[in-house]
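Please treat every number below as a calculation from the coordinates, not as lab data. Worth saying up front: this structure is predicted, and the values here are computed from it rather than measured. Cβ atoms are built from the backbone, for glycine too; each structure is taken alone.
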Structure I
Amino acid sequence: MPGRKNTTEMLIVGGGVTALSIAYHCARAGVTVVLVDPDGETGAGAPQAPRPVRAYQPGKVHNSQLTVRSLADYRSFAPAGGADLVLSDVGWLVLPTGRGRSAALEQEVAAQREAGVELQLLTAAGACVRNPWLDPAGVESALWCPQSYLLDVDKVVRGYAAGAREAGARRLSGKTVTGLDPRSGQLAVADGTFEADVIVLAAGAASGALAEAAGLDLPLWAQTAELFRTDPVVTGEEIEAPFTVHPESGLKTLGTGRSFLVGLERISRQEGMREVWFQETVAEVAKRYPKLKDAGLRSMWTGSVDVTPSRTALIGQAHERVFVAAGYTGQELGQAPATGRIVRDLYLGRSPGLDLAPFSPVPSRP
């Protein structure tokens, strides 16, 4: 098939880090790859701020397996000549509330460690040493993982894009997808049609709409997300506070510079909830961090993330000629390298070396 015009072995829809990782790993393995990027080369061209990634995924050992593998790639990133893309270590502090939640996370510590996560149980006092901004009265127990880093996103995206191109992958930017036929492997764009042995949907939440138009049902949607920054809360020195999460409320904070980055994870299909969630964020910050209760919160970023009901990505074969890699619930950067290798191995008929059942895009049958 690759010998004919507009034909290829693998057609990847998407232009983000996951799509680029798949293109890189598959092209390096000798697969003929065409990347159809509906949004243009914004990911590879626009500067991007450093972002935190973390190995430990509480309650989801299978997700931790992906991030551990991916972080190993970032510490010696082949597309950037083996460079270490970690800019700084920030650490990851998890503060469960309630004995049931704490016990559940403690019970999986052995499995998390077996997956490669460096995990330490802390007392409430130990947690407050790690993050002295916390209200000690609100801390019951804690888990600490040092494998959380600020990553040079620019080098990741540019490295994958350049590496895929050097390995022979073609990138077609600004191509609006108008149709997908999973039976024939045909993908229609505004100015033509492409045919492939396999089509990979790696376009974030848009993957769900593309699949639906092709008669495939994916539990995937775009969730509004917002990141805030507090007003400066110190003068002179910089804050030392790790990436900290409160699983029950979804509050996440990171001390950086003279202020805090703040997010509140909410997963819902309901529209128009921004003001409600903002007020919940203000209340949670005041509850967990009394010293910040009078600090203003200013919107730093608003956008969307592709999510699934299980908060686990869909990775695998949804149809004989359609693969999916989407639904990362904000963890795309931390799982992209492993995803690229998985899709490569599945296409080549090789074992990816881990159980993919939790990531299956096809609902399990009793």
Structure II
Amino acid sequence: MKIILISASVFFFTLTATGQSSFTVSGKVVDSVSQEPLSGASVFCQNTTLGTTTTPEGSFSLRLRPGGYDLVITFTGYQSQTIRISETDVVSNLLIQMVKAEKSMEEVVIRSSNEVLDGWEKYGQFFIDHFIGTTAFAKQCSLQNPQALKFFYFKRSDRLKILAEEPLVVSNPALGYILRYQLDSFVYRYADKQYSYRGFCFFEEMQGTRAEMREWHKNRKLAYYGSRLHFMHAYYDKKLTEDGFVIALLNENDDKKFDFIALPYHEKYYTPVDSTAEIDIYYPRRISLTYTKRTPETAYLKQYNLPLDVGVQTSYIDMLDVITIRENGYYYNQKDWINFGYWSWKNIGDLLPFDYIPD
């Protein structure tokens, strides 16, 4: 996943007459060498339902609610590009120049020598469990194009790496979404049983009956409350306590003790909203993050050998750097936010788009 600076041509933001109710991002996508327009390029805001494709002239336009977004531009045979945008940015005349993707001979040799040809048979279910998940919602999901996956095992580092030759299409009938996930990489380290995956996700609303839509509405609320998205909204809106979130910081001298943070909006941890409409949060050591308004699922407690009478959902977070949160709950530098505990049990199968708003 690359975040790069892009030169300017036809890119502008406008605010509606109502002030901050929405803004429009538009631009043009071209080949970096020939400067010819790229028709049919995908342009979308990462982890949202907001996206479009470019016209024959290479142009696009999207109207967005206030907040932060990573605008992703993809086109077959080219390197994906990402631009960080928000309603506070005003940039004119921006041209998005796409660079053709080229694989080095060394990369091809390394991949071919480590590829597991029967990888889906060996690791397919393992990937599904760790990428989509094992929750009740995740178990209803299905991967529509497993043939896109390539599996590689690196014996020296005892590491499994999974790549995709095209965006993965995941159907989620529990929440009513089709997810198109451009997987950058999935890596599992057997030594410490840690895994991570990176990529770009775009959500499409499913079409359904009234009964199905009522079920999706109910399930989306279940997925939202207590989620990472809910936490980001609550922190931004200064409603952590009201919404049921409790933060504790790992004791500096005792790595088995967490100290309750009574003032999460203290300047030690929090920088308030300014002209950029952002807040910054940072905790120097691991935090425990407890959601008090719901009990964890029995399946989670059994999977992690926890007492069945646990009454709250507890996650643990390592922040590798400052986390910047926008009004819509989107947060930048997501690779610097590492989950353990309850939230690490939730994967793609429980993911909601950042433009989801509970009623």
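Work out which structure the value 14.7 belongs to, where mean projected area of the Cα convex hull in nm², for residues 61-244 alone was derived from one of I, II. Intermediate values should be presented prior to the final figure.
On the way: I: 15.5; II: 14.7.
Source structure: II.
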Among I, II, considering only mean count of other Cβ atoms within 10 Å over residues 53-60, which has the greatest calculated value? I
Taking relative contact order in percent (Cα under 8 Å, 6 or more apart) as the quantity of interest, name the structure among I, II where it is greatest. I
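Of the structures labelled I, II, which one yields -4500 when helix-only ellipticity at 222 nm (-39500 (n - 2.57) for each DSSP H run of 4 or more, over all residues; to 500) is computed from its coordinates? Numbers along the way, then the final one.
On the way: I: -8500; II: -4500.
The structure behind it is II.
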